[in-house]
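Below are structures written as structure tokens.
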Structure P
């Protein structure tokens, strides 16, 4: 039984991904995960999980079981009120911001991998993907700033690379990918798009379509790498 699992289905991109995966008709069962376990489009099964609670992730894996041929982690945090904002200078760094960013953007997806990578089939194509960000690229960093967010996404990229190396030994058709969705009109990006004239903005539905198209085109040889919404590789 082919299953797809979307983590973060209550967010803009996650909800659009869940809808698009259901609409594709490629999976016999689509699971849509959120903290409350209530966000699921028609045709998907909701489940609850908390990125900061490993037991909840393990319970979700036990409920869903094998065979998961698509696991997509569409979670992330960039800002949250006045106390948690991207830093414009190294002088603004705060340990609490690092802890928050890493817990959500790196440690949480790592724990999802811990419990869901074992559910991927060994003898057929399967994909484990997570939303990363171009600003998490060390090689592409030209502006600095956003210290905690950049560092947490760079850590996520390394985690995904590790996953790819390990899976490559046992799951010869598996693909692990870090995906940059572009600038999407969601609550996460809204505070940071108003002053950037001329930038290309995507709706969540558009972004989901692009991301799934990229996934369709990836091969095991490209596992462990990062790609933008248009399929172009992003250096780590």
Structure Q
């Protein structure tokens, strides 16, 4: 099978406390994987290790054929061009318009097109997330859902092979959350990307994931489809689904 991410026995300690105690994970191309668990359990640490933002203590991480345990500067540059990261708060530059936020990303990359080509690419990705009309708005003029979509457009502008979503529906109303979930599926279909989705939102997991895993005490405690884990007899696993349905 063609795995874009391979992780084996991954460990990470902070101030003497083990956060990741031996994570094993294999992610096939074009799969949407949801990663769940209680707050502070190490979900974000895991994806930061994937992209070289954090150095693990030991284990193996291979992303798109590159060794992320001891990456060269060249390998880090390669991986960061191939991986998009949708931050929980969208992380837009407040002093820049939507157009400028997206153009800045292209200018910082290896994109060598003219100003006209940059504008065309910006309009193209905004069209894909339904926000062409907001191209000259400032972030302060956007709703929470619109900011998420601009953040996704900024991620897509570099044509990544992998997208890491950090709590993509947090703080959004149900209707907007539904739109974001549908967009995650559309992005996978139209761009053929592989996705890792960090979330507490079981509706997001149900709608967007092919497979989900739950981290507990630094290890993968459970793994399967949404339906398989939802029907589990394990009270701890069931608590994730019950809590979200109340």
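Some values worked out for this structure:
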{"read-out": "Per Rg/Rh (Cα atoms, Kirkwood Rh), the highest-valued of structures P, Q", "value": "Q"}
{"read-out": "If relative contact order in percent (Cα under 8 Å, 6 or more apart) is computed and equals 19, the structure in P, Q", "value": "P"}
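Read-outs: derived from the displayed coordinates by stated rules, not from any lab. Nothing here was measured: the structure is a model prediction, and the numbers come from that model.
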